[in-house]
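All of the numbers you see were taken from the coordinates with simple rules; none came from a lab. Computed from a predicted structure; not experimentally measured. Cβ atoms are built from the backbone, for glycine too; each structure is taken alone.
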Structure I
Amino acid sequence: MSGRVELSPIGYVRTRPGRVPRSWTTSGVEGVLEVLPEYAEGLRDLREGERILVVFHFHQSPPFGPEHLRQTPPHREGPVGVFSTCSPLRPNPVGVSVLEVLGVEGRCVRVRGLDMLDGTPVLDIKPHVAADPSHPCRRERA
C-alpha cells in the first residue's frame with residue numbers, strides 16, 4: 001500500500017486580494033473559480049443558484065508539525081485537537097467550502113461565499129447534495 005498521494009490543481013481561485021472570512025458559512029465574498037482549459041467541459045450543467053462543494057489546497061499554510069496537533073482557534077477557549085477545527089494548519093492542507101454558483105462563463109465559475117485567497121489551487125468541484133434528496137448523487141446504487 002502506497003503512502004503517497006499526488007493531486008494536481010484543476011484551476012485557481014480569482015478574487016480581490018485582501019482579508020477573507022475564516023469560513024464559507026459567514027462569507028459573502030464573490031470571485032471566480034478559473035478552471036484549466038482541459039477541464040472546462042466538466043463545468044457543463046452547473047447552474048446559477050446551485051451550491052457546489054469546492055476542495056482546495058491551503059497553499060500558504062506553514063508546514064505542519066506535531067506541535068500543531070492541538071490549536072487554540074480564536075472563537076474557542078483553550079487548545080483543541082486539530083481535527084475539531086477548520087484551521088488551515090493541518091497534516092494535509094486541504095480545505096472544503098460550499099459556494100453558491102452565480103454563473104458560468106466559459107471556463108470560469110462565478111461564485112459567492114469564498115473563504116480562499118486569490119490564487120488558491122482548486123483540487124475538485126462536486127455538487128452539494130445534502131439539502132436535495134432528489135439529486136442524482138443521492139440515489140441508491142443498484
Structure II
Amino acid sequence: MKALIQRVRHARVEVAGEVVGGIDQGLLVLIGVERGDDRARADKLLHKLLRYRVFSDEQGKMNRSLTDIGGGLLLVSQFTLAADTGSGLRPSFSSAAPPVQGEELYDYMLAQAHLQHAQVASGRFGADMQVHLQNDGPVTFLLES
C-alpha cells in the first residue's frame with residue numbers, strides 16, 4: 001500500500017458538488033492499493049499514519065504526530081498511486097489491485113481509523129472526486145507498507 005500524506009490546514013472532498021468529507025488541521029492521505037496488499041499492510045500503514053511525526057512542537061521541529069495534536073484524518077482512495085511510471089510516456093496500472101480488492105482494503109482501513117482516531121473523514125471509493133486543500137508547509141511524504 002502507498003499513502004501520499006499532506007499536512008494541511010484544512011481539506012475537503014466533493015463528489016458531484018456535494019462535500020462528502022472534510023477536516024481542519026491534520027493529514028490528507030491519498031491511498032493506493034496494490035496487488036498483494038492485505039489487512040496486515042493496511043494495519044501497519046494506519047499505525048504509521050497516526051504516529052508519523054510531521055507536526056511542529058514548540059521549537060518548530062517536526063516532533064508531533066496526528067494523534068499528539070488531535071488533528072483530522074481525511075482518507076481518499078487514489079488508485080493512480082499504484083501506477084508503474086518507470087518506462088514510456090503513459091502510466092501502467094498492472095500493479096494496482098483490482099477494484100474489489102482495493103475497495104475492501106480501503107473500507108477496512110477507514111473502519112479501523114474510525115476505531116483508533118476521533119476525527120476521521122473520507123472520500124468516496126471509485127467516484128470522480130474534487131479534492132480541495134491548503135497544504136501546510138508544504139509538507140508532503142510518500143509512505144509505503
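Looking at mean count of other Cβ atoms within 10 Å over residues 28-35 over structures I, II, structure II comes out largest. Work out the source of -0.32, -1.19 here, i.e. which of I, II gives that when log10 I(q)/I(0) by the Debye sum over Cα atoms at q = 0.09, 0.19 Å⁻¹ is computed. Attributed to the structure labelled I. Work out which structure the value 2.3 belongs to, where distance in nm of label points 7 Å out along Cα→Cβ at positions 84 and 100 was derived from one of I, II. Among I, II, the structure yielding 2.3 for distance in nm of label points 7 Å out along Cα→Cβ at positions 84 and 100 is II.
A value of 0 for helix-only ellipticity at 222 nm (-39500 (n - 2.57) for each DSSP H run of 4 or more, over all residues; to 500), calculated from one of I, II, originates in structure I. I, II: which one has distance in nm of label points 7 Å out along Cα→Cβ at positions 12 and 108, as calculated, at 1.4? This figure was derived from I. From I, II, which structure was mean count of other Cβ atoms within 10 Å over residues 4-11 = 11.5 calculated on? Label of the originating structure: I.
Structures I, II were shown, and mean count of other Cβ atoms within 10 Å over residues 36-43 at 12.6 was computed from I.
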